[in-house]
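Some structures to go through are shown next.
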Structure 1
Amino acid sequence: MRLIAILPGDGIGPEVMAHARRVLEHYVSVRKLPLELWELDLGAERYLKDGTTFPKEIAKRIENEASAVLLGALGDPRVPGLEYARDILFGLRFGLDLYANVRPVKALADRLVPLKDRSAKDIDFVVFRENTEGIYVNIGGQFKRGTPDEIAINEDVNSRKGVERLIRAGFEYAKAHGKKTVHMADKSNAMKHAHELWYRCFFEVAKEYPGIDAKHVYVDALCLYLVQDPRPFEVVVTNNLFGDIVTDLGAGLQGGLGMAASANVHYADPKRVAMFEPVHGSAPPLVGKDLANPLASFLTVGMMLGHLGWREEEQRLESLCAKAIETGHCTPDVGGKLGTKAVADWFLAELAG
């Protein structure tokens, strides 16, 4: 039995996660997959009620017993400091050492591609973002805060271990999926010390994969190339901050954040618990309006099932998402006229058919 921890999240998170859970319940009741669903009451509402963020006993059970975590979007304007969200996200990503954030960028229909003279077949690459180091470790401080002489510092932390294992994950993915090229994006011309480590590690690791072409690109140039012609890119490896930015650009190429799924994994040990999340954010203005696109959550469930060994179900869910776009059974952000629930109802009917 595989234990799946479900955190619905905030904003539109509970709306789309409810339908993602319906998909999982279908696999449990109809397809008889050995899954146990464990929904957790964590997020902004719980934090505002009693101050709970990410209890140690829950973190321990997830680490010791769960096979995967399905996480909804976190973020609530009533908690401007996002203390609870930081505890949950960092508790999962850092606490479980999920160092590889894997973001597929794949367009499922020509009309979703915003680039002139490009079609869906031209948008198909994956970004490996380092997930536990970089600028997001929050090392730094403020001096003379609130004065004209204020100084604010955030440190960019890069370890040889962290950089090398993320780069190796990208090459291993390329090898396993028949990809011929891995690009590494950094800013070593401006961030000499931190990103020279990335540059050096990249080409050292590349020697272990002689059949794969290793190419370096500065991150600003990468952003330019992606909107000019994304076809040369198959696998991109980069640091935490740049990966955060590049993957949102990638989401724009595939039809928006409502189509973007992600996995957070310890790539060297696939038996460890992994976390999966749609990356559209909590989108407070859309809450309760039946407008949120649930397809990213369905693609995310597919990634999770694929990670757990059911690759054919990952392909099935992706195909159904493509069919939803093709037939117009989708929300307005991707050219449809249906609401969240109607899209999910159609999707579940197709899945059951």
Structure 2
Amino acid sequence: MPEGLKTLTRYTIEEEHRHPGSSGEFSALVNVVATATKIIANQVTRGAIVGSLGAAEPDNLPPTVHRKLDAIANDIMVAETQWTGHLSALLSEQMAAIHAVPDVHRRGKYLLAFDPLDGSSNIDVNLPVGTIFSVLRAPDRPNGVPIADDFLQPGVRQVCAGFTLYGPATMLVLTTGRGVDGFTLDREIGAFVLTHPRMRIPEDTSGFAINAANERFWERPVRRYVHECLDGVEGPRGRDFNMRWVASLVADTFHILTRGGVYLYPHDHRPPVRPGRVSLLYGANPIAYIVEQAGGWATTGGERVLEVPPEHVHHQVPLIFGSRNEVERIERYHSEPEAGPSFDSSLFGSRSLFRPAPH
């Protein structure tokens, strides 16, 4: 390892030393989660080789590689963390209910919520995927047995959040409430090393990420924002914007952390109608915590993500985050819901691939 680079182990121990009286449990937990993501990274790299031998499929799902790897990643995270004595219970996108640490293991003072393989459908086409995780303090219970309500804490109570991006390099992005740091997996030594210290999101941007295929279901404030961006230098924004969509929350988040931008997964009217599409506890909250610690902002359109009270463990919300000035503009548009284009307009209402815009 090049001289001067700091490993994740050293980083977490130094962070513990900033808090006199710390037991070392927290730094140990972070390193255990990191180890689990290294194992997942290896499985993801092997892709179809692993998937062809993977977990059994639920009856209502097609036999695709990414579904098998979802289950494999979930099993790895549980197996690597539940025995350590740091956790009381786990919650994941793959679990219908919480997973209490078995009685054969010592239960700890933390809760772990995670999405084992965000963007997993990308595996079939060899695009980036990742793991998202959030750490909360477990409430004291007289009998020591965790319940689902233990997880129903707003995002402001997170003690740690992070994600691992499995791309050309395996990257771990982490916050413990003192800024955001990025680590790269050095496969020669098998350790994450600090490569992106104190990541910051610029306040302004000329890029946004949204799935334009859902435009007919958007609410008017989102249509207004997107149309103004696409109008470019001739429009009210007076400059050109770039639009992108990877269909991987971790990949888009990392792009925004390194280059700026805005991500929109807004409320829409797609059937089945539901308030949001991103899971709050193991998706929106950890991403929002990271984004805010990097100087950005995260909203549902109507309220700060980190202040949303969870209604149940799989509560979903709309999610808009990124460069602060742009996100605040989108929030302002939501407070003016009657302004902007109507629902019968479209991205190609006045121009199309085959018809130039009117002069």
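Each value in this text was obtained by applying a stated rule to the coordinates, not by laboratory testing. This one's a predicted model, so the numbers in the text were calculated from it and none came from an experiment. Cβ atoms are built from the backbone, for glycine too; each structure is taken alone.
Looking at structures 1, 2, which one was distance in nm of label points 7 Å out along Cα→Cβ at positions 107 and 195 calculated from, given that it came out as 2.8? Derived from the structure labelled 1.
Taking 24.8 as the value of mean count of other Cβ atoms within 10 Å over residues 115-122 derived from one of the structures shown (1, 2), identify that structure. Label of the originating structure: 2.
Given a computed value of 0.55 for FRET efficiency 1/(1 + (r/R0)^6) of positions 11 and 259 (r between Cβ atoms, R0 = 25 Å, to 0.05), which structure among 1, 2 does it belong to? Corresponding structure: 2. With respect to relative contact order in percent (Cα under 8 Å, 6 or more apart), the largest value across structures 1, 2 is given by 1.
Here mean projected area of the Cα convex hull in nm², for residues 83-210 alone was calculated and came to 12.1; which of the structures 1, 2 was it taken from? Present the calculation step by step, with values, prior to reporting the outcome.
On the way: 1: 12.1; 2: 10.9.
Source structure for this number: 1.
Could you tell me which structure in 1, 2 was used to calculate helix-only ellipticity at 222 nm (-39500 (n - 2.57) for each DSSP H run of 4 or more, over all residues; to 500) as -8000?
2
When mean projected area of the Cα convex hull in nm² is computed for each of 1, 2, which one produces 20.6? Label of the source structure: 2.
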